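Where a number appears in this text, it was derived from the coordinates with a stated rule and is not lab data. Please read these numbers as outputs of a predicted model, since none were measured by experiment. Cβ atoms are built from the backbone, for glycine too; each structure is taken alone.
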Structure P
Amino acid sequence: MARLQKTRPVFHSERDLQHSFARVLWELAPKAQSRLEVRQNAPDATGAEYLDLLCIGPTARTAIEFKYFTTQWTGTAGHPPEEYALKSHAATDLARLGFISDIARLERFGTRPDQNGLALLITNEASLWMPPRRESTRDRDFRIHQGRTLPNQLLWGGGDYPDNTRNLRGSYTLSWQPYSLQGGPQGEFRYLAVFTGSQP
């Protein structure tokens, strides 16, 4: 992440993040193989499921899921300077649901003893890392603010939407880290990394 922060302080899209991460991985560990959009064959899969990035090393593998959730920001970043015009994405409750779903997917995909997982979220939406102002929201269980420990079962709307229920095997205490600081409103970017399986 330190190398990525220096070379790419902002991304145009989630796909841009994926490719940039894979490039930095190749620079730092040229013997590691990178595979984008790898189909998974989880035993309980209901259809075709794809992993964002699979990193294959000599003795272990890491499965990675990316999320890049932005609110509106326009500015110049990087060397050489590059123009960015980020749009606001969907509601933050869906961003939380998507990130927790990535963690659950990585747990299901990590059936090999030599494979761990990484769910990575980069955002300039401060409400994702800040404690909630209201507790009585439908995504209360899915809050991912700084210092929170995720429960093993997360219910959407108190269980009123069973399709959105997520079950986690591991215990995860969330720790946000600074990513980059750009000019103007919404110019602060942070990232959240959650590892599943054996720690790297």
Structure Q
Amino acid sequence: MTTLHRQAGSAGDFVATFVPEDVIAQTARGLAVEVGLHPVAPSAGAALRMLAAACGAKAVVEIGTGTGVSGLWLLRGMRPDGVLTTIDLEAEHQRMARRLFVEAGFSSSRARVITGRALEVLPRLADGAYDLIFVDADATEYAAFVDAAARLLRPGGLVVLHGVLTSGRDVFTVRELAQSVRDSDLWQPAVLPLGEGLLAAVRV
């Protein structure tokens, strides 16, 4: 290996550190670790920001608020008048996230925080009204979330599922779902090998 290659480091290191997190995102990540959560890696967060910006996202649904790591990335990619609807069972985690959103400079009106089970909340949301749906929740419910996304997303909208490459989740369930999305006429998907893996699919 040449000196230049040694100095450059591995491709994985380059990807992982390409877009660094600021202090507020680092705080959210630290809180997540303290309460036993596994938020998106910075590289996956940067991809969420980019996807939100690429589709001009104004209305986004996040399933799995956590302490706000992914929410911060999404808000930073959304339009300035966009609203993030974020759903989680843990109200205490959401309180941390809400505080950090404000500290990051986002008006409280930019985040609609809903405490509850996502599969009970999603039926109350409007058909075809959303630009992007991000899911970081129980992998056994991912198929139901994809079904809900098909109804909630506008044509050209995106669903993004976190954790499709990690062995820490129900990998067979997730891989089976990914294959069904790939084979469906409703979606144009791709797997992004960032962090624990993102399955992103455009609603046709």
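Observations
- A value of 9, 36, 38, 13, 3, 1 for P(r) over Cα pairs in 10 Å bins from 0, in percent, calculated from one of P, Q, originates in structure Q.
- Parent structure of the calculated result 2.1, given that distance in nm of label points 7 Å out along Cα→Cβ at positions 26 and 58 is the read-out and P, Q the choices: P
- Parent structure of the calculated result 2.2, given that distance in nm of label points 7 Å out along Cα→Cβ at positions 50 and 82 is the read-out and P, Q the choices: P
- Looking at mean count of other Cβ atoms within 10 Å over residues 66-73 for structures P, Q, the greatest value goes to Q.
- Which entry (P, Q) yields the derived value 2.3 for distance in nm of label points 7 Å out along Cα→Cβ at positions 74 and 98: P
- Read-out helix-only ellipticity at 222 nm (-39500 (n - 2.57) for each DSSP H run of 4 or more, over all residues; to 500), computed value -12500, structure in P, Q: Q
- If Rg/Rh (Cα atoms, Kirkwood Rh), for residues 34-113 alone is computed and equals 0.93, the structure in P, Q: Q
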